[in-house]
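Okay, got some structures for you below.
None of the figures in this text is laboratory data; all of them are computed from the coordinates on show. These numbers come from a predicted model, not from an experiment. Cβ atoms are built from the backbone, for glycine too; each structure is taken alone.
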Structure I
């Protein structure tokens with residue numbers, strides 16, 4: 001594509017799965033950038049609805065260069081993003097989910113701090129949440145951070161930037177970083193081990209914790225992303241149980257060292273408390289599935305690891321009663 005717009009040394013990685021009706025919106029937001037990316041890699045996670053064909057047609061019609069990598073087997077967002085990072089050949093990589101949008105100045109704003117701060121490995125910004133119920137500015141990061149206690153301002157020639165004083169501590173409970181509003185050094189991501197590919201939820205949270213060991217996290221308070229929320233049926237009991245289970249697995253991996261995240265003694269103690277809370281949350285959502293799934297969950301590897309299988313019933317009889325009631329009420 002011939003363009004007089006300046007180009008940035010950044011590749012945008014877009015993981016996608018069955019997004020024929022939404023992905024062109026994300027691609028258009030990249031076409032509208034004031035500073036274009038050097039590359040765009042769409043990693044299709046074995047879609048069944050023709051999403052790769054939609055991307056190919058759009059790229060042909062707009063003459064906008066897009067690399068399309070089609071995975072033969074669905075592996076989840078972590079595997080898709082990891083493949084995109086591996087294929088990139090630029091200094092920086094930015095994420096954009098296939099149902100989100102970058103604003104026209106997003107890439108230029110995210111790359112700038114990394115170019116000026118050699119110790120910085122991640123640059124991010126906040127996001128505007130767009131949902132059927134309305135629009136919520138500064139909806140993902142700002143409500144969850146104490147700027148005075150957890151950050152320090154940096155002065156970069158008129159660019160208002162802050163740094164997380166301790167990224168691991170700030171992100172230990174949960175990810176508060178909008179994934180589509182991030183840009184990072186590719187070599188730092190590779191050194192950190194990329195995303196944990198055996199997680200299908202919370203993989204971004206664990207990736208940021210891994211990356212925190214590589215250098216400084218800097219951010220801007222402005223919204224540089226439109227994060228769209230739609231009906232993914234995430235309120236269904238099975239989806240809630242899945243999310244709770246993956247979060248518990250994440251804390252256990254942090255505590256047993258398999259996630260390769262260095263925790264201080266205080267952070268380790270805090271992670272144990274959070275894991276205990278996640279365990280109770282998982283049992284609650286597990287019991288809502290009914291008696292058979294509840295007992296099966298207790299006998300799973302995770303159930304035995306966290307409570308000793310059926311012995312868990314003795315310490316949490318309310319979950320058992322709830323699972324019985326859900327089984328009786330289920331049509």
Structure II
């Protein structure tokens with residue numbers, strides 16, 4: 001007798017996962033492999049429903065779906081049991097909010113990202129800027145929010161609609177915060193962009209704002225430019241450095257060649273600064289072309305200071 005199989009509607013009710021998340025987890029991570037009905041609808045076994053319940057619970061606890069999706073159901077159950085048996089954390093949300101004023105703003109902002117409420121998200125970012133100051137809001141709120149959005153987009157927790165709506169609000173906030181610092185006469189110029197194939201531009205917007213607040217003139221080129229165009233813009237604007245954001249994907253086979261061509265076309269010795277959530281995946285080529293790998297905004301600021309010092313007459 002064939003085992004009973006459940007439709008997706010039942011699985012959504014049991015696990016709390018949306019149909020979009022289920023599809024992404026199946027397609028991208030192989031979390032489960034449901035059969036299809038004659039009308040091409042997904043059908044799940046008891047074992048698959050249980051597995052998805054465990055994956056949902058563990059992902060909500062902070063485990064990345066890409067790391068746990070490869071574990072067996074028994075291993076997932078062991079992890080879940082260990083977490084249930086662990087004593088309550090002394091650094092829960094209430095404690096975190098007492099210690100970190102950005103935590104409450106981050107929680108509110110994330111609620112509005114999930115709710116597809118861009119106007120409310122904008123209100124939270126504006127309130128945070130008033131309460132914390134522009135620099136602190138960018139570094140303590142916006143960067144963690146961007147990381148969370150990126151991770152949720154990777155796992156399918158949010159759809160492109162939520163990601164795009166939030167990104168538009170955040171981008172506007174970033175540039176408004178840096179507008180008073182633009183176009184300083186005699187200041188050095190830097191190019192900010194993403195290489196061809198890198199469509200997520202908020203990392204480039206963040207480094208644009210950071211550089212402007214340090215007194216640099218920034219030629220912001222938007223996302224996904226070929227190496228030749230980046231080099232052309234750098235030469236024409238008399239830039240003394242190029243900053244690139246690499247966020248997604250982390251396995252683009254064309255990107256290493258783009259970076260090698262960029263080094264070839266730029267003036268000899270011009271610094272190339274490369275950071276972003278996926279930049280670590282390209283460390284070999286970053287080192288090969290003599291570029292600087294950036295771990296965060298403070299490291300970017302430090303490199304800008306070094307470049308400016310080397311440029312200044314002794």
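Which one of I, II has helix-only ellipticity at 222 nm (-39500 (n - 2.57) for each DSSP H run of 4 or more, over all residues; to 500), as calculated from the coordinates, equal to -13000? The partial results should precede the final answer.
Values: I: -13000; II: -17000.
Traced to structure I.
Compute distance in nm of label points 7 Å out along Cα→Cβ at positions 190 and 262 for each of I, II and report the one that scores greatest.
On the way: I: 2.2; II: 1.3.
Comparing I, II by distance in nm of label points 7 Å out along Cα→Cβ at positions 190 and 262, the maximum is at I.
Match the computed value 21.4 of mean count of other Cβ atoms within 10 Å over residues 246-253 to one of the structures I, II, and report its label. Please report the intermediate quantities before stating the final value.
Working: I: 21.4; II: 16.6.
Structure of origin is I.
Give the label, chosen from I, II, of the structure having the highest value of Cα Rg over 2.2 N^0.38 Å. Before the final figure, lay out each step's value.
Values: I: 1.06; II: 1.16.
Between I, II, the highest calculated value is found for II.
If we compute distance in nm of label points 7 Å out along Cα→Cβ at positions 38 and 134 for structures I, II, which one ends up with the highest value?
Working: I: 4.4; II: 6.5.
Answer by largest value of distance in nm of label points 7 Å out along Cα→Cβ at positions 38 and 134: II.
Looking at relative contact order in percent (Cα under 8 Å, 6 or more apart), point out which structure of I, II has the largest value.
Numbers: I: 16; II: 11.
Answer by largest value of relative contact order in percent (Cα under 8 Å, 6 or more apart): I.
Distance in nm of label points 7 Å out along Cα→Cβ at positions 230 and 270 computed as 1.1: which structure among I, II? It would help to have the intermediate numbers written out before the result.
Details: I: 3.7; II: 1.1.
Going through each structure in turn, the value belongs to II.
To test your reading of the models, identify which of I, II gives 2.7 for distance in nm of label points 7 Å out along Cα→Cβ at positions 22 and 254 when calculated.
Working: I: 2.7; II: 3.5.
The value was obtained from structure I.
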